[in-house]
Structure 1
Amino acid sequence: MEIQYSQRLKLMHALSLATSLRDDETPNTNLDEYDALNAADYLSCYVTFKAIQAAGRSPLEERTENFDMLSVYQAFALLNYAFFTTPLAREDINPDFPTAQITIAKTLFAGLPDAELIEIIESGFNKFQLIAEAQVEHWVEFRENLDKVVIAFVIAGTEDDSPHDIEEILPIFGQLLSQFCEAFENN
């Protein structure tokens, strides 16, 4: 039996949450209690956090030294969200970008004042739109590579016979984030 993509996202969300539980907590294994769009929000933040770590970046330092870089992380997370949610259209589930932007920013940058969050959200969305619509070959290739990594991540987390495991794929997100950051550092 073929598993629906929305179920895969819910399973990935549940598995990711389970890895962060304390020993005395019981993971919620009822996938009906998870929402596919919430799963996409969570997974977009999760892979972005992991990418930031893998790339050796420090958002805390960048907040004071290069604040605009925070909006680059926001844009990267939104690109991930777009690729996590695109297959949901086959199940008539449409992404909610306005809500996702806020959720992602509040998750990635918890504790920042609202004025800074608003600036990150607006600037991040502008960068997201710029990259999403760019027809320059390197941006087309970047989007294709990120899409492939998102797909590989979902397959690795939900298929027993996946050729890769999640731990092999997460560093690739870091490599892509590094490329993304370099592009905006050079502008």
Structure 2
Amino acid sequence: MNDRQLLVDIFTRDGLKPVDRDKVVDAFELVSFNKGDYLLQTGDYARSYYFVQRGFLRSFAITPLGDEVTTNFYSPGQIIMDPPSFILRQPTREQLQAMEDSLCWELGYDRFQELFDSIDAFRNAGRSRLVQSFFALKNRSISMITDSARDRYLQLMTEQPEILHHAQLKHIASYLGITDTSLSRVRREISK
């Protein structure tokens, strides 16, 4: 797969005509991040959004006590965006960090606005992604209330197994809303 093929595939699935798809794909720039690099820190304004080409990243927030709570993980093909910061121009409350060396396709805010205003299919695809991410967030919120830690872990194993191969156990535990000890217990129970 050539470098831009990921974007070509994504925007072809989104229904963009080839001329519009090529215009959108050409607007993205490939950027690299080393393990540990921050793409965004608390208080920053998101100036870009990304599609992950290669690597693994996570977003997290800091509690008043200074603990990190993982809010999401990102692997190849996924979009990384902090909607309140990027779209509403608010300072972010999360941090975004590369957990391993990563390559991402970056699109800046101004260019995004130009494409959003001029290409209907790009605008519709963006709205669709935003709605999907809202539903995923809503489902995750309900799951944190109604599902057991074991069920949340089994769901993670089924729906996002790449996380188990790339993320540290403490980050998985915080993402699931449980302690490291509870995660170890759940993993032991499942392995029996």
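All of the numbers you see were taken from the coordinates with simple rules; none came from a lab. The structure presented is a predicted model; accordingly, all values stated were derived computationally and were not measured. Cβ atoms are built from the backbone, for glycine too; each structure is taken alone.
Given a value of 15.7, 47 for Rg and Dmax of the Cα atoms in Å, for residues 50-161 alone, calculated from one of 1, 2, which structure does it belong to? Derived from the structure labelled 2.
Upon calculation of relative contact order in percent (Cα under 8 Å, 6 or more apart) from the atomic coordinates, which of the structures 1, 2 produces 28? It traces back to 1. When distance in nm of label points 7 Å out along Cα→Cβ at positions 42 and 66 is worked out for each of 1, 2, structure 1 gives the greatest result.
If distance in nm of label points 7 Å out along Cα→Cβ at positions 114 and 146 computes to 4.5, which of 1, 2 did it come from? Of the options listed, only 2 reproduces it. Which structure, out of 1, 2, was Kirkwood radius over Cα pairs in Å calculated from, if the result is 17.9? This value belongs to structure 2. Structures 1, 2 were shown, and helix-only ellipticity at 222 nm (-39500 (n - 2.57) for each DSSP H run of 4 or more, over all residues; to 500) at -15000 was computed from 2.
From 1, 2, which structure was distance in nm of label points 7 Å out along Cα→Cβ at positions 58 and 74 = 2.3 calculated on? Attributed to the structure labelled 1.
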